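For reference, the structures are reproduced in the following blocks.
Please treat every number below as a calculation from the coordinates, not as lab data. Just so you know, these numbers come straight off a predicted model, no measurement behind them. Cβ atoms are built from the backbone, for glycine too; each structure is taken alone.
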Structure P
Amino acid sequence: MTQEIGGFAAFNLNPNILAAVTATGYEEPSAIQQQSIPIIMAGHDMIGQAQTGTGKTAAFALPILHRIDPAKREPQALILAPTRELALQVATAFETYAKQMPGVTVVAVYGGAPMGPQLKAIRNGAQIVVATPGRLCDHLRRDEKVLATVNHLVLDEADEMLKLGFMDDLEVIFKALPATRQTVLFSATLPQSIRAIAERHLRDPQHVKIQTKTQTVTAIEQAHLLVHADQKTSAVLSLLEVEDFDALIMFVRTKQATLDLASALEAKGYKAAALNGDIAQNQRERVIDSLKDGRLDIVVATDVAARGLDVPRITHVFNVDMPYDPESYVHRIGRTGRAGREGRALLLVTPRERRMLQVIERVTGQKVAEVRLPDAQAVLDARIKKLTNSLSPLVAEAESTHGDLLDRLTADIGCSPRALAAALLCKATNGQALTLAAIEKERPLVPNNAPRGDRPERSGDRPERSDRERRAPVPLAEGRARCRTALGARDGIAAKNLLGAILNEGGLAREAIGRIQVRDSFSLVELPEDGLERLLTKLKDTRVAGKQLKLRRYRED
C-alpha cells in the first residue's frame, strides 16, 4: 500500500486526490502520467502523443483536479472528446478521482440528451465540463459566455475529432475561451492538421511522446459477449452452465455489485463469496483459503480487493464489468493461466463499451473473439455431462456394494429397477427435469439477439463502383428507414463524418446506424424506423464540416 501511494505522492498532488487514486488500485504512474502530470501541474501548454490505453485520462485529470478551486462555482476546465462514449468515460474518470473533493462537480455534455439540464449544470457551477464539440457549440449558440471562466482546456484524441469533421466546431470553441487558458492536446498521431491547431492555439507547448508496449497474454483464451447492462446477471448464470471451470474469479466495479452478484450465484447453488474493500483482512484471508482448498469455487471481486490474489486452481476469469483501462484488463485475466497452465477469460461488453474492447485488442495485440450465449440444447448437454461425470466413477463398484439394496428396494416399493433409478436421478437433480422443454421454460436467459457488431460495411469503406452500381437501389433491412441529406462528396463529406455527427448528436448506439452512401451532391443514411421523427428533430440543428445536416426521410418513388 505504501508503494502505491508513494508513486503518485511524488507529484505533490492534493491528498484527497491521492486517496482517490489509491482507491482505484493504481500502483505506479504510467509513462504518460510520469511525464505529463508535472508539466500540466506547472501550467504549461502540452502536446501529448499517446495511444488510448496508456493511462492518459489520469495524466490530465489528476493535475487539472489539483488546480481546480472547489470554492469557485463556475466552469474551470473543459475536456473535449470526439464521441459521446469517450466523453462519458472521461467524465466517469473525473468523478472517480474527485470523489473525496467536496464541492467539485462534473458534467458530461453530449448529443442525444436534453440540452436544458446540461446547460443548467454548467450555469450552476460545475467546475469540470466534458463535452463533444457539436453539442458544446449548440450550447454556445444559446449562451456565448458559457465558457468565459474556463482556464484549462484538454483536447482528448484530437486526431479522431478532426476525422469526424469537427474542425469548424473546434475553431468556434477556441474563440469562446479566454486567451489566457492552459491548453493540453492529446493525439495518437500528429498529422499536419493537428500541428496547425497547435501552432495557432498553443503557447510554447512542451512535447511528450509515449511508445505503447504491446502486452500479450498468449496462454489465456479470450472471448467477449455482447449484452445489455441489465442482462449481465442472467448472462453470467447462462455461461456458468456450460463453462467447465475449476475455480473462477469475477470482476465488477463496485462493492455493492460484489454482494449482489455473489448473492445471486449462491441462490443458484454455486459456492460463491464477495471480496471488496469493506471486507476485513481476516475475512479476506478466509475467502482466499476457501478458494484454494475447494470450499469456494467463485469469488466476485473489485480490482482493489483482488490485488495480490494468486490461486493456482483459478481456470476462468469473468470480466462482468468492463475495466477502466487495458492495463487493468491484463492484470485481471492474469489471475488465470498461471505457471504455464491454460486459462480462459470472458468479457461482458455493453453497446457503449465496444470502443474500449477495440482499445484492449489494440494494446494487447490480440483479437478477443466474440461468443454467443448457450442455447437450451447446449445447457441441456452440459447438465447431462455434469451428471454423467458425477455418476461414472460410482458405476464400477455400485452393483457389488448396493446391488442387494437395489433388489430389496424394488421389492419393497413394488417398482422396476428403471423406475427406481429414475426416482434416484430425480432426487440427485433436485427434481430438475433434464429436457429441452423444461430448460426453455425455466429461462429467460439473455436472448441470442443481443446487440451485435455485424452491421454491413458503409460505402466509405468499400472499393469504388460504377455509377450504375452506386445508384442501384439497396434493399432496406427490416425496421430501418432511409434518410437523405443534401451534403455530399463535393462538400468534403465522408461516411465517417456523417456517422460521427449522428452518433454524437442523435444519441444512438453504433449498431443502430445502417448503410451510409455518400454521393456527389447528397448522401443517404439508414436509421431506425422506430422513433425516426424524434431522431430527426434531435438532429435538426446538427452541423457537419460547418454545414447543416438537414436529414429528412427519403422516398424512392
Structure Q
Amino acid sequence: MKTNKYIILAISLMTLSLSACRSMLDQQPYGQFIEAQMDENAVEGLLASAYAGLEAHFFGNNEAFAGPSTNWIFDVRSDDALKGGGGISMEGNIHQYEISNITSDNVSALDKWKNNYYAISRVHRAMIAINNAESITNKNQFLGELKTLRAFYYFDLVKLFQYLPYITEADDASTIDNSTYTQADIYKFIQKDLREAYEMMDANSPSAGRFNCYTAAALLCKTFAFTHEWDSVMRYADIVIGSGKYDLYPYYQDMSKIDMNNTYESIIAMQCSTADDNAHINWSNLLNVTYSETNLYGTGDDFFYATQNLVDAFQTDAAGLPYLETAPSGHISASYTGIIDPRLEFTVGRIGFPFRGHTYNEKWCRTKDVYGEYSNKKCCADPSDDRVLRIWPWGGSPLNWCFLRYADILLLKAEACVETNDLAGALFYVNQVRDKAKRSIDATYVPMDIDPTLANYKVEPYATFPSQEYARKAVRMERRLELALEGHRWFDLIRWGDIVNTMNAFFTSEAAFHSYYSTAQMSADEIYLPTPYEEVINSNGLYK
C-alpha cells in the first residue's frame, strides 16, 4: 500500500467516500457508482480508503496530532510518558490528560472518536459495495480485511471509552445510542468479527501492509488479554507463532529502520511514505520528532518524553535482570554507574549519549527545565537517510509505525502462561524477547545508539521463575521495557487493575522531577474517557 496503486486509489477515492448525508456515520453508499461500476480496481480503492483510517489524518493535521492512531497521548496518561513540547500550555488538552484532569470537552477525545468512527464508516461503505457487486472474485478476502479493520477501530475505541455506540453496516446510525451495549458486549462483537475474518482471509497478505488471517488471529490474542480469557489468548498466540510468518527482529533498533518495514515483527503497521507529496507520513507521531541541534530533523516539536520512572525501570542487577522487588537507590542519569538494559538507549535520548549517529545534548531538548531530557527515539529514523524530511513536515519519513508487533504476541503468550500457572512456558517466551535485547549489544554488532564506553550495559535471560507472582512481575516488567513509548502502557495498566493506586503513587514520586505533578490525582471514575460533549450535543439526546 505504501508506494503502489493503493495509495493513489486512496487519494482519488477520498472525495467519493464523503457523502452529503446528515451523519458521518450514515452507512448509505453511492448507489449508482457502486452497483453499476464496481470492479476489482474499485474494490481495492475502497479498501485503501478504509485502511487510511490507520493514519488518523482525515480532518487535518491537528486532528491527527490530538487524536492519534499511535495513542501516544494516552501513554502520557501512564507512568511512562510526559507530554513534552514547548511547555505546559502548548497542546494543553494533552497536559490535562497527563495530570488526570478528565473532562468531556477535551478535543483529544473528540478527535479520536471522530477519526475512528469516520474510518468505520469507510469500512461499512466498502462492505456494502462489495456485497452488492456481482463481478468481483475473492470477496471473502476483501470482507475479511474489512472485518479486521472494523475490529481494530472498535478495539481502539473500547479501550478508551466506557460507553460507545456499536454500529454495523446494516444499522441506521441515527438510531443507535451509546448505552445499549456494555464494554463486554462490544468486545464480543469485536471477537466475532475477528473469528469470521480469520476463516475468510488467506494465509498470505495480498500486498505489503494488507491483512492476512494471522493478522486477525493476533488481534484476537490481544483482545482476549483484555477480557482475561487466557486459554483463548494462548490459542491465538500459538496460531501466530506457529504460522512461521513472523520472527523477532535480529536487533532491537531494527524497528526504527526504514528498510525493515513490513519485515520480522510487523503484524499491523501504518504504511508510511514520502511519495505523493508526503500525504502518507506518520502524522500521528509528527509532533514527537526531537528538536535536535542543527535541525537534523528540521524544526521538531519535541513532544512525548519519557518519565524518570520509566528510565529508572531499565536498571538491572549484576545478573543482568531488572529489579522486580526492590529498586536500587538513586536514579539513572549521565553520571549513573550502575548496570543498564541497553533498550533504554534505543528508546529515549540522553544527554551525552548517541542519538542516531549524533551526540544528544541540551540543545536537542526544547524545554528541559519542564520536561527533562528523555525525548522519544522510536519514531525517529536515521536523519542521515535522504528519505527523512528536514522541511515541513519535519522529521517525516517512510518509517512505518507498528501498532502490533510479534514481541507483543510473545509476551501475551508468556502472560497467559503465567495466569494458567505454566511458569516454564512463561520463562521460555520472556527469554526469547530478552535474548533479542542481549543480541543488540553483541560484540559482533555495533548499533549507532550504543556507546559501551559511556555506560555499563547488561541484559540476560532469566534462569528460572521461582513463583507465579515473581513470573507475573517479570512478564509485566518485560512488557514495559520492550514496548516502552509504543502506546501500550496505559492500556496494560488498566487491564492489570489497581491503576488508581499505581498512578497516584507515580504522581507523588515523579513530582520531584516535574513539579506540575504535585497536585495531580486520579480517581476511579477517571480511568475511561466520557463520550465527547460535542457528540452528545449533536446526537439530539441519543447519547448520554
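Some values worked out for this structure:
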quantity: Structure responsible for 28, 23, 18, with semi-axes √(5λ) of the Cα gyration tensor in Å, for residues 49-272 alone calculated and labels P, Q on offer; calculated: Q
quantity: Origin of the derived value 3.4 (distance in nm of label points 7 Å out along Cα→Cβ at positions 97 and 425; candidates P, Q); calculated: Q
quantity: Parent structure of the calculated result 36, 25, 24, given that semi-axes √(5λ) of the Cα gyration tensor in Å is the read-out and P, Q the choices; calculated: Q
quantity: Which of P, Q leads on FRET efficiency 1/(1 + (r/R0)^6) of positions 225 and 481 (r between Cβ atoms, R0 = 35 Å, to 0.05), largest value; calculated: Q
quantity: Source structure (of P, Q) for relative contact order in percent (Cα under 8 Å, 6 or more apart), computed value 14; calculated: P
